[in-house]
Structure I
Amino acid sequence: MIAIGEASRQSGVGIETIRYYEREGIVPEPERAANNRRLYSAQDVGRLRFLKRCRDLGFPLADARTLLALSESRSADCQSVRKLAEDHIRSVRRKIDALTKLNAALAELTANCATGTVDCPMLAELRAG
C-alpha cells in the first residue's frame, strides 16, 4: 500500500485529480491508514493509469469512466467499447476539420502582415467581423 503522492507518481495522475476522481465516484475511495491518510493498492494505481491513458487519448471523462467500468466488468461488452471509440473518432475528425478551417482563416488573415503597412489588414478584418 502506498500514499497518494506515490500513487500520483506511479500513475501520472495529479494528486488533486485523484482526489477529484474519488469525490466524483469515478474511482472508489481508497483504504485509510490509522492516521487517516489514503493508502493505494496496485489495483488503485492501475485504475488511475487506465483513466490517464483514456484522457491522453482525448476521451471525455464520462466515456473514460464508462470504459473503466467496462474494463472491470466480467462481461465486458466489446460492442459498447467499439461504439464509444467510433463516436470519439468522429468527434476527433470534427475537431480536426474545425482546426484546419481555423488554420486557413489565420493564414489568410496574416498573409498581408508582411507588407509593413501602418494599417494592419488583419486587425481591420477582425474588427469587421
Structure II
Amino acid sequence: MSSTGFSLGGPDGVDVALHAALDGIAMRQRVIADNIANVDTPGFRATSVDFESSLRAAIAAGDPSALDIETLPTDTPVGANDNNVDLRKETLAAVQSQFQYQMITRATSDRFALLRTVAGGQ
C-alpha cells in the first residue's frame, strides 16, 4: 500500500463489490430476457434475481466476493395458460436493471479515474 493509503497493486474490496454488482445485474438481465421470451409459453413460471441483500451481507462480512446470486420464483398470479409472466412488470424491471447497470459502470469509471489521478496519470 502506498503512503496515500491506496493500493494500486490489485483489486480491493470496492473493486470486488462493483464487479459483484455487475455480475448480479447481468444475471438479472438474462432472467428478465428469459421471462419475456416465454411470455406466451404455456406453464412457464417467471423468476427474478436477488443479489442486493447477499451483496450487502458479503460487504458487511468483509468479503464482497462471497456473493450468492439467487433466482427466485415471482409472486405474479398465474394466467389462463398457466403462465405468470407479466410483460409490463418485466419491461419495468428491464428498464430499472439497465439504469442500475449504467450507475455501476459509471461508478467503476469514476473509480478508475480517481486511481489514475492518485497515481499521477491525470
Structure III
Amino acid sequence: MKSVTHEDQQREQWRAGVETRMHVSASNGASQLCIFEQWVEPMVGAPTHWHPVEEVLTVIAGRAEMWIDDEHNVLTSGQSLVVPANRKHGFKNVDTGPLHIHAVLASPIFEATFDGPAGVVRRWLPTIS
C-alpha cells in the first residue's frame, strides 16, 4: 500500500501568480488519476485550454470565474465544475484574496493543449527507475 503525504509534496511555480502542489500522478505511481491543488493570486488563473480527459475543478476558498467554451460562471467555496474531455475551458481568480482550488484529471499525466505558442504541455510524467 502506498500513501502520499500532501505536505511532503513541493509547491511549484506553475506560471506567474499560480503555485501548484501535485498530490497524485504518474510521477508517484498513479495509473488513472492526476490530483493537484493550486493557489492563485487575484486576476490570475488558467488560460483557455483543453484536455483529452474529463476534469473536475473544485473551489476550496475564494471566488473563481470559470468557463467552458463561451459559458461563464462564478464558483465559490464548496462548488465544483465538471469539464468534459476535449472542451475548451479555463478560470480566473475574481476575488481580492488568493483562490485555492483542487483539480482532478482522469489521467495520471497532466496534458493540456493551449492555443498559440504553448501548444501541448505535459507534466508529472512517470519517473524512470
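Each reported figure results from applying straightforward, stated rules to the coordinates on display, with no laboratory input. Keep in mind it's a predicted model, so treat the numbers as computed, not measured. Cβ atoms are built from the backbone, for glycine too; each structure is taken alone.
Taking Rg/Rh (Cα atoms, Kirkwood Rh) for each of I, II, III, which is largest? Don't jump to the answer; show the numbers that get you there.
Numbers: I: 1.24; II: 1.13; III: 0.95.
Max of Rg/Rh (Cα atoms, Kirkwood Rh): I.
Set I, II, III, criterion distance in nm of label points 7 Å out along Cα→Cβ at positions 75 and 99: the highest-scoring structure is I. Of structures I, II, III, which gives -19000 when helix-only ellipticity at 222 nm (-39500 (n - 2.57) for each DSSP H run of 4 or more, over all residues; to 500) is computed from the coordinates? That value comes from structure II.
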